[in-house]
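Novice: Several structures are given next for inspection.
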Structure I
Amino acid sequence: MRSIRAAAVGAVTLSLALTATACGGGSSTGGGSNDAPKALTYWASNQGASVAVDKQVLQPELDKFQKQTGIKVKLEVVPWPDLLNRILTATTSGQGPDVLNIGNSWSASLQASGALLPWDAKNFDKIGGKSRFVPSALASTGVQGKDPAAVPLYALAYALYYNKKIFADAGISQPPATWDELIADGKKIKAKGSSPLGAEGSNVSENIHHIFVFAKQRGVDFFTADGKPNFTDPKVVDAVKAYVDLMAKDQVIPTGDAEYAQNQSVSDFAKGRQAMLLWQSASANLASQGMKDSEYGVAPVPVRSGTPGPGTQINSMAAGINIAVFRNTHNLDGATRFVKFMTSDDEQKILNKAYSSIPAVTSAQNDPAFNTPANTVLKDTLATSAAALPQVPAESQFETTVGTAVKDLFADAAAGRAVTTASVRAALQKAQQQMPAA
């Protein structure tokens, strides 16, 4: 999933969405299987630096699809702060698009709603087969053992972006490989008058992505093996506190970042106001804001040992964007053809180059554009040291409740209020109480 702030969705709203079996969106153009409308509606997620950038990227490709098939695609780029709530509303009202992008971490939750078309073997065969897709991307398409609720579109991973000049001015010769090194480097950078590390403290899902990694590095998950919330486990509490402490205790994240919610930290980094950034596949975003590739380096996100890998050396969620079809679309054939088009080798190369993401189709990764130093870091991370967020039906509620708890803890840190083990545990206990019953 691209870095986002999911809309605050209450337990009642989510419960309605998850019981709306077979409800969904669909083109309002009418028609049945024998009279399929020559139009599709498509909700695209905001992948670029702005909605306008996405329209510039996508519209030529949609025009190409129309020329090939005669099917016009009506595009709406939905900002990330609105996307989840828009989708949940569509699942309950039945008024939504034919095709949409979803953050891959939402796959299991939306799968449980029954609103999305299941991608069984027959449907995958229509788009070239399941084996075309990167295994780590397929792992985030729904609950294991069930037909996926979506198809991988863009594969993403977190990396550490660092400003070469700021590092050199602080006498730092290489990027930090451990969190202790990052904190030590941050102090050197602050001593030279620069801000060390950017974050988006009000970005609910961004918070989830980072504390998920901090928990993995402590050998713990937010859910037990049988899918029950595990938010108050001492190791989970320690993981959340360690992340918030980057602002509250270590002071490498500026207090102003507690209010950041949507790309402000990327902008600060691009303008040279911050030395480091933890972000998903940021190169295109940085380029759109005038930052040259030569001005920054890209390294793996730090791990406690300094060597990324499986188990407690996980350093990224298996991020990405999936493409899904509402089950009650009036143009299932056209929607399927559109998914096939978007996941074709040619389009995978075009779109992932534009967004500095990694193709979710293995054969498309052979393009030299995906073997740059930055993309090599991302591909290696996806292959060796990334893990899927919990593929449980309550994942969306987990993002909302726990992500908001972290947001509130950052607000405490920014206001000078103490962030303690007890206060972190209390915040996570409150979040766990807000989760729907298993």
Structure II
Amino acid sequence: MQLIIKNACIHRGNGLCDLAVDGGKFVAIAPDLPTHGASRVLDLGGNYLAPPFVDSHFHLDSVLSLGQPRHNQSGTLFEGIQIWGELKRNVTREAMVERATHYCKWAIAQGIGAIRSHVDVSEITLTTAEALLEVREAMKPYLTIQLVAFPQDGYLRVPGQINRMTRALDMGVEIIGGIPHGERTMQDGAESIRLLCELAASRGLRVDMHCDESDDPLSRHIESLAYQTQRLGLHGRVTGSHLTSMHSMDSYYVSKLLSLMAEADIHAVANPLINITLQGRHDTYPKRRGLTRIPEMLAQGINVSLGHDCVMDPWYAMGRADMLEVASMAWHLTQMTRPEHSEVMLDLITENGAKTLGLDDYGIRVGNPASFVVLQAKSAADALRLKPNRLLVVRDGVVLAESPPHQSTLTLGGDSSCVSFS
């Protein structure tokens, strides 16, 4: 027996528990496990142990490019796309690999175990795909990276894009993306969904589309995505990301739409930090939040997970690879504030994300790889409130990152005390 972990507060567990790790896997999870024969015993003292965080939607190609070649002055999605268009024409493979690798180290230190990254395949050279395939391979022992071939400028809108999509898939990009609301017409958007889903069906691949990232309530491409998923038998393999127009839709129509999504077993990904920042820019007051209908989808049985989307790039100037910050923003925006909702929010960045990505052997269970993150927190609510230190990040039984507990020492009237905010 290599490692015994004592007194862990396990996500979705009941009370404190012990875990035994051997050969890189969980071999026992129970109260009061014996410690004889263990090479290391680690007492968590009631701190929170969760599965690795899953970022269901990200852009590693643009990460950490803030200010290159200029800043987004309007703060809109459209200016961000313009700036990225200017940058990607001159970006080098080496620069992109360096930025993405640097961010991956942040992600690992923050307890992220898997990232699904969209890769812009609109450029003839496919430099972005080459760079991120290199990063995916280099990070494989430490971080799972899935790559989505994303036609940022439109699948039908740009000449030659159909060929570039095929080339990117042949290079090893494993998921098919799309942006139907970015096509020239609603009809072209629906046609792009049909073609891309048929391509996925023919290759046995998953689909993850930027879908209805708009304040326009008439942007209803998720309906077409659900239809094509049903028609082609792609159930459980298709994801609609963003879905912000649903925030502006008539509730009667949404009640129909949600049942269609549930029938097709479509995954939904919301990106709270980015959605609240980019959407509603044309509103005066009241201002729309732009976040899709997470509580209603969960109630319908639709698998919902969360993404960070962007960090320090043309669309979002903030971020530090903290999925707890993403979940905290979702907690606020959805008004899911009942005590039990804190664990639901952590589900959205752990188990639900793993389901979206189709990850096998994920979670704190006997026989699974011993991959987990230990937080300086005593509960799910504490984790959301504090966004605490990651005391320990472990993958397959190997410690990848450690951090000392955070506390402040106060001296008041000659008396000293420690404050840890928990």
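Novice: Compute mean count of other Cβ atoms within 10 Å over residues 73-80 for each of I, II and report the one that scores greatest.
Specialist: Once mean count of other Cβ atoms within 10 Å over residues 73-80 is tallied for I, II, the winner is I.
Novice: Could I ask something else about it? Where is relative contact order in percent (Cα under 8 Å, 6 or more apart) largest, in which of I, II?
Specialist: Largest value of relative contact order in percent (Cα under 8 Å, 6 or more apart): I.
Novice: Further, regarding this structure: Matching task: -12500 is the computed value of helix-only ellipticity at 222 nm (-39500 (n - 2.57) for each DSSP H run of 4 or more, over all residues; to 500). Pick the structure from I, II.
Specialist: I
Novice: If you don't mind, there's one more thing I want to ask. For structures I, II, calculate mean count of other Cβ atoms within 10 Å over residues 113-120 and state which one comes out highest.
Specialist: The structure with the largest value is II.
Novice: Which one of I, II has FRET efficiency 1/(1 + (r/R0)^6) of positions 137 and 217 (r between Cβ atoms, R0 = 35 Å, to 0.05), as calculated from the coordinates, equal to 0.95?
Specialist: I
Novice: Name the one structure among I, II that distance in nm of label points 7 Å out along Cα→Cβ at positions 105 and 297 of 3.4 was derived from.
Specialist: II
Novice: Follow-up question, since we're still on this one. Given a value of 65, 48, 44 for Cα extents along the principal axes in Å, point me to the structure among I, II it was derived from.
Specialist: Of the structures listed, the value fits II.
Every number here is computed from the coordinates shown, using simple stated rules; none is lab data. Not measured: the values here are computed from a predicted model. Cβ atoms are built from the backbone, for glycine too; each structure is taken alone.
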